[in-house]
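**Q** What follows is a set of structures for review.
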Structure P
């Protein structure tokens, strides 16, 4: 979870991937041929507290702890570390909603400091 700087395996994806692997096995389909994707929110700022504050403004039906387990919140290195957990688990494509995406500075921060750290 990013709020305390520790890395955590993407628990939701691990469970879903296991189900998909079992289903593929039962019908004789190669799991590795399936394109796997992640959809989530990114709240990135140079200051972690500001990223958290902005993310907490987003409407959600889950608790904060569950929200940060599924979404990337923090400094560029925190966001990249979070997304790389999914890369390490075999995610092929990312669909992210970047909080404050109309702000050029936010988009530059993501483009310049998050994307180069992925993969």
Structure Q
């Protein structure tokens, strides 16, 4: 039983790492290929650290915060925006945090070139 627990702990850690890597990659791709300047500026003000834990509801609250930051006028419904930006129904909090990180990193890298 102990070996199964250790094996599954290692598997869980690897899963979380891969999930975060995917989130970061997808966030950067969104920023690079789809995002508008105002969206990236709004997203730069989101602090995912204010949403601790891995609770699935926390991921939805964080996504809602991102949506309000990138679409402050509410031009799209939350569900429409979510479906447009994320191609999956299930998103974990670590994935969303990493997605934000990837998008923000891209914006930080290039924003000085936009003047």
Structure R
């Protein structure tokens, strides 16, 4: 597993991660607008892994947007912590992080 946390990230990598976080936040905001306009986005929420039984979709989306924004702030303020699992502190896989810049848990804890 390749870890990003053992060294400072090069500027192009940080920029890539920042762009991915901004794109995710924008996509979630559009879905939230649709949900608030009473459009059914159940399938989209399921595809994104954001559908939670018993929780209103707008609440789930607001929490997801907040989590993405927290990750963006952490990317800028504490890259070492950004690259670690929020649960156990293990280094996050760099390839996985590049694909899902908003990930905040290692493979073991994201499955839980």
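**Q** Of structures P, Q, R, which gives -23000 when helix-only ellipticity at 222 nm (-39500 (n - 2.57) for each DSSP H run of 4 or more, over all residues; to 500) is computed from the coordinates?
**A** Considering all the candidates, the number was obtained from Q.
**Q** A follow-up question, please. Comparing distance in nm of label points 7 Å out along Cα→Cβ at positions 28 and 100 across P, Q, R, which structure shows the greatest value?
**A** Comparing P, Q, R, the top value of distance in nm of label points 7 Å out along Cα→Cβ at positions 28 and 100 belongs to P.
**Q** Comparing relative contact order in percent (Cα under 8 Å, 6 or more apart) across P, Q, R, which is largest?
**A** Max of relative contact order in percent (Cα under 8 Å, 6 or more apart): Q.
No value in this document is a laboratory result; all are computed from the given coordinates. Predicted, not measured: the structure shown is a model, and the values here were computed from it. Cβ atoms are built from the backbone, for glycine too; each structure is taken alone.
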